[in-house]
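What follows are several structures.
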Structure P
Amino acid sequence: TLRVLARNGVETIIPRGQGCCGSLSLHIGEAGQARELARKNLAAFPDDVDAIITNAAGCGSGMHEYGLLFAGEPDRAVAEAFSHRVRDITLFLDELGLIAPPALPAPLTVAYHDACHLAHAQR
């Protein structure tokens, strides 16, 4: 992921202090724990980055829900602003306009599986 971003001219930083998005905690009914994990990410990622890129569709989907997770909380506006910057790597590169990779010595045929969260939850 980092090499593809660099090849496409994207400066990438990896913030210290980031961690689990909290989705798994939320899925098992631990909303308080999910908020604690989300707060760490809200604090870790700088406000001046153009996008927050993830290559894990489930995490991206969870971070898109931070606004809902913080409904009625003082951090809701910050969480919503964060969520609006979250992009899956494939969507981000598509929006950016991907630079073609170097030619392969022989053609390859591959099959691709859309992650369920990417195909359905991140619309």
Structure Q
Amino acid sequence: MGRTAFCETLKAKHQLAQSLFPNFLEYSRFVRRCNALLPSIQVIRQALVFKEVEGMSVSIIDSFPLPLCQPIRNFRSKVLGDYANVGYNATKGQYFYGYKCHALVSESGYVINYTITLASMADSSMT
């Protein structure tokens, strides 16, 4: 989910809460509280994941590109220039500018864990 979509989701949730509770927090305070809750949400998610995968013996590691621009602009794009870089997608046989997501997935398709890395990070280094 992109940052714009995330902000729109927060705005929609805030509007819903305001319609249900007339004295609800103002938007900026609501956003600060949501951000403060992120560590707690991550702990809850980890507990749910642990419960889901307990006793599983097989999981799958896969990666996919998170491109920030079209391939034609790879070497002149300045979006997140200090952080993103160029990587190679062997499946499509093309280079891309952006990041790479490495995901650990259960047999049933449940995402156990994931990591976002530079696009140039080799899949073999994510063991």
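No lab work stands behind these numbers, since they all come straight from the coordinates. Just so it is clear, the structure is predicted and the values come from calculations on it, not from any experiment. Cβ atoms are built from the backbone, for glycine too; each structure is taken alone.
Given 4, 20, 33, 28, 12, 3, 0 as the derived value for P(r) over Cα pairs in 5 Å bins from 0, in percent, for residues 29-84 alone, which of the supplied structures P, Q does it correspond to? Display every interim value, and only then the final one.
Values: P: 4, 20, 33, 28, 12, 3, 0; Q: 4, 13, 11, 10, 11, 17, 14, 14, 6, 1.
Matching structure: P.
When relative contact order in percent (Cα under 8 Å, 6 or more apart) is calculated, the result is 20; to which of the structures P, Q does this value belong?
This figure was derived from Q.
Cα Rg over 2.2 N^0.38 Å computed as 1.36: which structure among P, Q?
Details: P: 1.18; Q: 1.36.
Of the options listed, only Q reproduces it.
Tell me which of P, Q gives 9.8 when you compute mean count of other Cβ atoms within 10 Å over residues 53-60. Mind dumping the intermediate values first?
Values: P: 19.4; Q: 9.8.
The structure behind it is Q.
Any idea which of P, Q comes out highest on distance in nm of label points 7 Å out along Cα→Cβ at positions 77 and 101?
Values: P: 4.4; Q: 1.5.
Going through P, Q one by one, distance in nm of label points 7 Å out along Cα→Cβ at positions 77 and 101 is largest in P.
Give the label, chosen from P, Q, of the structure having the highest value of FRET efficiency 1/(1 + (r/R0)^6) of positions 21 and 93 (r between Cβ atoms, R0 = 41 Å, to 0.05). Don't skip to the answer; put the middle values down first.
Numbers: P: 1.00; Q: 0.15.
Largest calculated value belongs to P.
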